[in-house]
Structure formats: structure tokens, C-alpha cells
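Below are structures written as C-alpha cells.
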Structure I
């Protein structure tokens with residue numbers, strides 16, 4: 001059982017690590033798109049709808065698909081006034097409770113409420129109302145529940161890591 005849990009944790013961590021590093025390249029593309037848009041607007045008095053839509057699509061992808069990786073790196077914003085002063089077991093207890101009470105509940109809520117929204121978008125093949133905009137918004141909307149599944153999986157990893165710390169167990173090497 002311990003070996004299976006360790007394998008699951010390593011798989012989840014690896015998946016979010018690969019995805020997080022891949023998605024981080026979107027930040028560079030986002031900077032390029034925004035720069036082009038600003039130069040075009042101020043130098044040539046031209047604005048392109050597709051560029052603006054690509055900007056918010058890439059921004060959305062960056063943050064949605066990077067959330068699991070950010071949690072894996074323990075880089076989410078939190079108030080560390082008390083947390084940093086706790087023992088390793090104290091932090092593990094806070095993380096375990098936080099996963100169960102807040103993370104899993106929030107993840108399930110977002111997935112449940114976003115699925116009808118995504119389904120409706122796919123049914124009408126929702127796209128930009130502007131003729132020069134992105135024609136397939138439904139793909140981006142699909143990323144919302146997918147990203148929360150990935151975040152939830154990272155929460156499972158965090159839960160088991162915290163549980164192992166509380167039980168005084170070490171993760172097995174694979």
C-alpha cells in the first residue's frame with residue numbers, strides 16, 4: 001500500500017511538473033503578444049482583436065494549467081505568520097486539513113459548476129463575436145475543469161505527503 005501511494009504521489013508530482021514547465025513558456029509568448037499589441041496600437045494606431053484574445057487566452061492557460069505545479073512547489077500565496085513557526089508535523093496537519101476542508105471542496109465545486117458551462121460552449125461551438133477573433137473559445141473553457149482536476153490531483157499528492165509526515169513514514173523510492 002505504501003509503495004502504491006508513493007508511486008501515485010510521484011506520478012502526480014511528475015505530471016504537474018512537466019505541465020508546469022511546459023506552460024511556463026506561455027509567459028514568454030504572452031510578453032511577445034502584449035508587446036506587439038502595444039507597439040501596433042501606439043506606433044501604427046492599429047489594434048487586432050485576435051491579438052487581444054490570444055493575450056487573455058494565454059494568460060488564462062498560464063494560470064489555470066500552472067496551478068497544480070504552483071501547489072506542488074508550495075508557491076501559492078498564503079499567510080505564513082503562524083505556519084512557518086510550526087513544526088513539520090504541525091505544518092503537515094494544517095496542509096492535510098486544508099486539503100480536505102478547502103482544496104478538495106473548492107475543486108469539486110468548480111468542476112461541478114463548470115461542466116454545464118463547458119458543455120453549452122461546445123454545443124454552440126462558441127467563439128469570438130468579432131469576425132477577426134478566435135473561433136474556438138470552447139477549447140479554452142474546457143481547460144477550466146481540466147485544470148481543477150490537475151489541481152485536485154496535486155491536492156491528493158499533498159494530502160498523502162502530509163499524512164506520511166503525521167504518521168512518521170517516509171516516501172519509498174521507486
Structure II
């Protein structure tokens with residue numbers, strides 16, 4: 001990893017030293033929430049770009065519980081997970097994410113909006129709904145344009161099967 005990045009070898013070794021046991025993927029959950037044919041995105045404080053609300057699944061949470069929690073924490077909206085839209089390998093070059101030090105599976109859920117109001121959090125500043133052709137600059141470490149396109153396709157075709165790989 002150090003050879004193909006700007007990271008020092010000692011930094012890379014330290015990353016792997018923290019991992020104990022068999023190496024397994026981390027799980028990132030993302031929510032697709034629509035209102036009036038528009039998709040909810042949140043703006044990340046870290047890079048000022050937009051993403052689907054979501055984040056790491058915590059130990060003890062089911063994937064649907066994790067996505068509902070993340071949506072509330074990052075946007076202020078209360079939701080219910082209703083369908084698993086996609087399971088992607090973040091490191092697959094077909095998706096176009098920038099390199100990352102951990103191996104990650106990304107789970108995209110369609111969620112139903114059931115309450116709440118837009119609020120900022122310690123990670124986000126802004127939660128807004130955008131039409132398909134109004135998508136602002138995306139936080140590419142979290143979500144890429146092709147994934148947004150697929151979310152809208154699932155919205156238009158609710159009987160489509162779950163995407164994977």
C-alpha cells in the first residue's frame with residue numbers, strides 16, 4: 001500500500017497492526033430516501049461534498065438498524081428501511097471510488113421517510129432533497145455518480161432485484 005500511495009510504510013504497518021484475527025470487510029450502510037421524486041443527500045463537513053446519509057455499521061446493530069440510526073444522526077429524519085437495493089464491493093474498480101485503506105462492502109437501502117426535520121450533526125451540515133439532474137458535487141469516498149443513478153433507477157422500478165458485486 002505504501003508503494004502505491006503517499007503514505008509512509010510505518011503508517012501502513014500501523015494500520016494492519018490494529019487489526020486482530022482474520023481480515024474481514026467493514027460494512028458501510030447508505031440510505032436512499034425520496035420525497036416528491038427527489039433524493040435526500042447530506043453535506044459532509046469533512047470535505048464539503050454531498051452523499052447519501054449513512055456510515056459504518058456498528059457492532060450489535062443489524063444492517064437495517066444501522067442505516068436508520070445513521071440517517072437520524074446525520075439528517076434529523078426518522079426512517080424505516082424497506083428494501084435492500086444493492087451490495088457493492090467498494091474496492092471494485094468498476095465503481096470508481098478513490099483508494100481506501102480498508103476493504104469495505106457498501107449496503108444501499110431504500111428507506112421510507114416517517115418523520116423528523118432536517119438538522120445538522122457533528123459530521124454533516126445540510127440535509128436537502130435533490131432531483132436526479134440537480135445532484136451537487138458528491139463525496140466520492142462515500143458515494144459515486146453511478147450509485148446515485150442506480151438508486152434513482154430502483155426508485156423508478158421498485159420491482160428490480162437487488163444489485164450485487
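None of the figures in this text is laboratory data; all of them are computed from the coordinates on show. Worth saying up front: this structure is predicted, and the values here are computed from it rather than measured. Cβ atoms are built from the backbone, for glycine too; each structure is taken alone.
Computing helix-only ellipticity at 222 nm (-39500 (n - 2.57) for each DSSP H run of 4 or more, over all residues; to 500) gives -6500 for which of I, II? Display every interim value, and only then the final one.
Working: I: -26500; II: -6500.
Source structure for this number: II.
If mean projected area of the Cα convex hull in nm² computes to 13.0, which of I, II did it come from? Present the calculation step by step, with values, prior to reporting the outcome.
Working: I: 13.0; II: 10.4.
Label of the source structure: I.
Just checking, which of I, II has the largest value of FRET efficiency 1/(1 + (r/R0)^6) of positions 83 and 115 (r between Cβ atoms, R0 = 41 Å, to 0.05)?
On the way: I: 0.75; II: 1.00.
Going through I, II one by one, FRET efficiency 1/(1 + (r/R0)^6) of positions 83 and 115 (r between Cβ atoms, R0 = 41 Å, to 0.05) is largest in II.
Check the numbers for mean count of other Cβ atoms within 10 Å over residues 3-10 across I, II and tell me which is largest.
Details: I: 15.0; II: 9.2.
Largest calculated value belongs to I.
For which of the structures I, II does the calculation of mean count of other Cβ atoms within 10 Å over residues 59-66 return 14.0?
Details: I: 17.9; II: 14.0.
Matching structure: II.
Kindly point out which one of I, II the value 28 was derived from, the read-out being relative contact order in percent (Cα under 8 Å, 6 or more apart). Present the calculation step by step, with values, prior to reporting the outcome.
Numbers: I: 34; II: 28.
Working through the options, I get structure II.
When distance in nm of label points 7 Å out along Cα→Cβ at positions 11 and 139 is calculated, the result is 2.0; to which of the structures I, II does this value belong? Write down the numbers at each step before the final one.
Numbers: I: 2.8; II: 2.0.
Considering all the candidates, the number was obtained from II.
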